[in-house]
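Structures follow.
Taken together, the values in this text are just the output of simple stated rules run on the coordinates, not laboratory data. Keep in mind it's a predicted model, so treat the numbers as computed, not measured. Cβ atoms are built from the backbone, for glycine too; each structure is taken alone.
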Structure 1
Amino acid sequence: MKDLRDRVALVTGGSRGIGAAVAIALAKAGADVAVNYRERADAANAVSAAITGMGTKAIAVQADVSVATDVRRMVAEIEAHCGGIDILVNNAGIAHPRKLEEITEAEWDEVLTVNLKSVFLVTQAVAGGMRQRKWGRIINLSSVAAQTGGAVGAHYAASKAGIIGLTHSCASAFVREGITVNAIAPALIETDMVTSNPNANPNLIPMGHFGSVDDIASVAVMLAMNGYMTGQTISVNGGWYMS
């Protein structure tokens, strides 16, 4: 089904892993997609090319989404090339596995800035247009770490828990304006970020194996299509945390 035809989506951190899978899945559902990247231009262009090969529009846009000036430039570029942003997937993030006693102040600040501040900045930048059009879908990538502590560290868990709080606040603020705001909380999805983490063992998952990026992408498409679900955290975690 092409239920998202004539919609424009922005996926931050869309050059690889979950972000790339979500970008492609939204395009398959009919959306035009802006693929944000910070450093991996070749990978982002490859995702964009895959999308245009399916017959929908795509653009790769460089920006550090934890920097306000970059965010404003990125949104202006997308609006100029594709139109107003209808669907925002806040996916960009980093993970530096550390024990609590090993986390430096600089590492704490970096993880909270990249993982949480970016969600605030990009949401703030696109919300005005969504309000004008009375339609929007905001999907924030949290983590099972927000619910269980996870396998990365306190800095990562805190950033992902903050995303859930921000999701609730924005969902309440936009609830009568045609804009839904939801979070997805994955656990140990088979990406470079997970497989490079020595603490990420599939035995932590009751199902006994890592999830796939497509497991997350299918939920993102569902949330983009659903107009009556807001303020929710959808757990995709192989049974690690049950709500």
Structure 2
Amino acid sequence: MGVSTTTLDGVAEIVVDAPPVNALTVAGWYELADALLAAGRDPGVGAVVLRAEGRGFNAGVDIKEMQSTEGHAALVGANRGCYAAFAAVYDCEVPVVAAVHGFCLGGGVGLVGNADIVIASQDAYFGLPEVDRGALGAATHLARLVPQHLMRAMVYTCRNVTAGELHRHGSVLEVVPPDELRAKAMEVAGGIAAKDRYVIRRAKESLNGIDPIDVKRSYRYEQGFTFELNLTGAGDEHRDAFVAKGAE
């Protein structure tokens, strides 16, 4: 369980396995960030595949950890951990291929939105339930996956979109049967890793350099509103309701 990395033929495969729903603890977000940055620094790596085991790709932060921790340490830790992990996808020195199955919610959207390429299984769906959890964030990354008006509707209503919808928007490269997801992601990453490593790394650096949005600053701005919601009590109210519902 946790985060593991294996490397084969120039492709680093980073796998998240945190049952039951891959909702990461504070430590888990930092572990993932470290794995991504380490893979990018490895001169033998030409591309990264980021995927998960279990029922879905990622369910965001571990709200139970947040609500069971005294004070604000877990909230601050989750915000900083998510920031580190999302930034690590973006800053990884080689292209990151996200292989998404099942649910990709909250923090999962932050990871996928910063990935270079997205491959999804037919059962994959994406969403930001933050408003229903008394928080905000990752609209920065959702806006890289869907058009502006759909992004706003998804934030306000907490509705989800399917892999097929994102494929039609061009943000998911391919949609495949679940049992073909890993193989397709490894195939795409392998094609990248087979190219000149120096050139690919400069390509990643150059594409980040011409990005019209500073994703790290934009996301940090969003996080400020999560802290405001927490100060007013709205954050705890919604998180407590979520934990209580899960205990029913």
Structure 3
Amino acid sequence: MMRRKYKVVIAYDGTSYSGWQYQENAVGIQQIVEEALAYLEGGPVRVFGSSRTDAGVHAKGFVGHFHLTKPIPPKNLVRAMNSRLPDAVRILKAACVDESFDARLSAKGKEYRYQLYQADIMPPHLAPYWTFCHRRLDVEAMRRAASYFVGKHDFVSFAANPNRELESTVRNVFSFDIRKNGPRYTFTVRGDGFLYKQVRSMVGFLISVGKGNERPEAVLELLEAKAPRTARVETAPARGLFLWKVFY
């Protein structure tokens, strides 16, 4: 029996899903993708993802790997999977990989983007993918605050309890940029990995800085405190967050 390992790049609209991971009382993207593969394989297929994403979070470049005992050429696999998937989930690319590849363990880094729309009125067609803010924001203050996140730090103050044991809460943020285009703000952060709700917590705090509720230097104070996250660090809504790319 021939057994082949595949890598796929997945894009999805997470609005109606409970995130990537299986949930007991909700539908996750993992379940949807595995059901499509089970139809093609004629039996169960386990898909291993590059990371977890929260309910309502989107992805442009999520990566998964799996084995098929009935090999399909990658281009045909993309078409076949997409024919079985809902419109909110698309396979963008597929490739055969060697056994050493692991979607999570082989990753060298990830890029997340967070989208914020600041105006008096939120256009309805943007609502599922952009977080709304009616208050004016000080973009330079937010950029200064974001620069303090860059580097290797203990990010326990900017993460939620994942309800599982972690080896470490230290992560390395490679870059954190904020771009403004009219009413649209895009927060782009790259790092070697992120804790549970870390990106949304960092963005939530940057928005507080932009509103003038916090000083940029407060980021340093919280990082140095290395204390569990408090209500002072708000979690930005899930709908504005995209897993943009995984680096290997």
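Looking across 1, 2, 3, the calculation of FRET efficiency 1/(1 + (r/R0)^6) of positions 50 and 122 (r between Cβ atoms, R0 = 25 Å, to 0.05) that yields 0.65 traces back to 1.
From 1, 2, 3, which structure was helix-only ellipticity at 222 nm (-39500 (n - 2.57) for each DSSP H run of 4 or more, over all residues; to 500) = -13500 calculated on? Derived from 1, not from the others.
A value of 2.3 was computed for distance in nm of label points 7 Å out along Cα→Cβ at positions 74 and 114; which of 1, 2, 3 is the source structure? So the calculation was done on 2.
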